[in-house]
1. One of I, II, III was used to compute distance in nm of label points 7 Å out along Cα→Cβ at positions 20 and 148, and the result was 4.1. Which label is that?
2. Name the one structure among I, II, III that Cα extents along the principal axes in Å, for residues 12-51 alone of 33, 15, 14 was derived from.
3. If we compute FRET efficiency 1/(1 + (r/R0)^6) of positions 92 and 180 (r between Cβ atoms, R0 = 30 Å, to 0.05) for structures I, II, III, which one ends up with the highest value?
4. Which structure, out of I, II, III, was distance in nm of label points 7 Å out along Cα→Cβ at positions 60 and 140 calculated from, if the result is 4.1?
Structure I
Amino acid sequence: MINTTILSWVTFIYFAAFVFYLFRMVLGHEFWSKLATWTTLIGIVAQSVALIIRWKTSYNMGIGHAPLSNFYESLIFFAWTIVLLYLLMQWRLKNSSIGVFVLPVAFLIMAYASIAPGINNRIEPLIPALQSNWLTSHVLTCFLGYAAFTVAFALGLMFFVKKAAGADASRSSIFIRLLPTEYQMDELMYSCAALGFIFLTLGIVTGSVWAHYAWGSYWSWDPKETWSLITWLIYAVMLHVRLVRGWRGQRMAIMAIVGFACVLFTYLGVNLLPSLHSYMT
């Protein structure tokens, strides 16, 4: 199908964008930043077109559902939300250095969706439990939250890279000098974690309503539900200690990285366990 062909090309486009961002960080020339940004924009536009084509194709087939219903589609949408959030952040901050840490994540997600064995990329009818607008709301909000947590994770890695280089910026490499300050990264981590927490909360609420619609129960302690709650609690603690105890810097970076590990297990790891969410394959 044409949409999967486009998405395969998007994978390579995101890899090229990462390389261009890396050249910017190593060589310091603004040209590479502009090229990387335009490459990323081309990638997300192409990805958006592919998603729209996939959506329209499902209606032409008489199935008619948003491209958010299986594991393949969720991976594609996850990468899309990450890149969208990053571009908005770059536009707001006028700093492209974050791209060298974020674009590899989007590339790896797209690559996994394309080459991992057993992933079904076909458009198929939804099972009755998935035929609900609450599902669309649930997936949209959850993945917007996951995207914000991914950017917070990237900022956590950047923080440790900057910290490891030491305080003397005059002796640092171009790569280190182009990174935001530790204070800026700390503030951005907090903002991304707070944004992600809001969306994850909405995702859990809409997921509960959907579960009641589909299975007659708001909460069943399914592995996916349980780990979503664990992830929510970790970020709740992260925000709490920031506001109440004033945690900053290294502690926040550690929590952003630990939180993202929980996000990955919630999204990928629990698929290995018996679950009501086993349809996401």
Structure II
Amino acid sequence: MPLRKRRMILQEIFRRYHRPEFISPDPLEFLLRYDDPLDREIVGLIASSLAYGRVSQIIKSVDGVLKKIGGFPRAFLEGAGETMLKEIFSGFKHRFTTDSELVDLLLGAQRAVRRYGSLEACFLAGLSRGDETTVPALSAFAREIRIRPGDGYSSLIPQPTKKSACKRLHLFLRWMVRSDEIDPGVWTGVSPAKLIVPLDTHMHRICRSLDMTSRAQADMRTAREITEGFRRISPEDPVRYDFSLTRLGIRGEEDALPGILERCTCPPGMRAQEGGCYG
């Protein structure tokens, strides 16, 4: 597919769906309930970590956790002990995630906050100026958050150094780094140009339809390849189109994509312009 046509298609989808009224249902909505950036980054880590499975179940699980944490997540985390956390979240279950894994996540976040002052400072400690993407810093961040030694399995904090696309960690970074009418942009020390697209099976299928990859696996290699395709269109903000594209899947409107593809095909003798064709 020509780059010009792909740009037109993405702009059309962006125009339709990149609007605050399309946020719900999405775990992102929980971040917007808090004004303090230090609360938002804690809520963002929890909400993104649980963002797998049916959207309705994700919303229910995140809401249940946050109700127990209360209105000041950072203060709660600073004062919570391991025994207290185990008692509060005893019996928690979200698909494959157990109560012990949730407690480990919160303890890991607590340790990072105590050591660095914030999750942003923890992330920045692993980020080098010459890094082309956030992947090296994300790997260091994941090691800080994981409180169990070694490379043991965790349904919440995968290892970016493995083959996994680490969709939820990259989603967390999108929320933290980008700043517009959708993403709150809590962190100021990371460039959006370094972000990697949060890749899941829905985004993978859409990007294959857009000829952005031919790879069959929705892994880190594919995520990087797709991100490079977005970077050719939006070099300063390659994850710009993630929210609007994922609306197709969340709203059950992936079937609308062929119609958008057809409408964004310019007749012979016409030139492409953002949002449509003109002669």
Structure III
Amino acid sequence: MLNQVTIAKRIDEFLEELRINEKSQSTLKKYRRDLNKFVQYTDGEITKDTIIDYKRHLIDAGYQPSSINSYLVILNKYLKWLGFESMIVKLLKIQRRGSLEEVIDVEDYKRLLRHAKRRDQMDMYLIMKVLACTGIRIEELRFITVESIQSNYIKVCNKGKNRTVILRQDLARELRRYCKHQGIRHGYVFIGKKEGKMLSKSTIWRRLKKIAGAARVSKKKVHAHSFRHFFAKQFLLQNNNNILELADILGHESLDTTRIYNVSTDAEKRKKLENMKFSR
């Protein structure tokens, strides 16, 4: 059994081993400070739930995700050293800042759609609409089938997790018209050159980059999750920042993953500041 006394007692022993392994004094001080922080939080017996509660405590206290992960990395190392690997907790997922700064906006989205339509690339036109209107991942396009679009709900299974994606009625009608026009009677809606095979992820992104270039949309903005990010930002903007619903729609296990979309980009911050009115 692990308890507060055991945790506190063996910190010196753990740090001495790290010192022998030539960890710097500043590193040792940080380890001691962070582990003492956890000891002060605990009281009595320590279980996996205690560690999870501590993680939530750090989140609720307003610590930055990177700081929380720093605390957890050290605590996990100590738990492993103590022989309690089963108590190790997952780190928070941190969305790379740059990828949210480089996201298409509404005007970019409209230009991409117009250009795809002008070039008669209706499959790419609809792929962009599906990604932007549902927030699904590009690899989840395989669940857009002739059979699934007959209703307005798409069953998606990714990484062992199931969720239902709502398909807008107007988009469902467009997809059905496309299938009828293309003579696609069953299976994948977005088919490749080989019969029965879906368009590959690499082919989709190669064609998207070409459309972006022709539409004069920065190619940096058209990346693996750009349409998912676009959907998330638009959903929050138009639905009173409803993080809970967005997390459910995107299939996120943790709200921390979803909260990143609630952070304004530098361009959005500038727009807000420029629009501020000050009394003279």
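1. Checking each candidate, the match is II.
2. Working through the options, I get structure III.
3. Comparing I, II, III by FRET efficiency 1/(1 + (r/R0)^6) of positions 92 and 180 (r between Cβ atoms, R0 = 30 Å, to 0.05), the maximum is at I.
4. Only structure II yields this read-out.
None of the figures in this text is laboratory data; all of them are computed from the coordinates on show. As the structure is a prediction and not an experimental result, all values here were calculated from the model. Cβ atoms are built from the backbone, for glycine too; each structure is taken alone.
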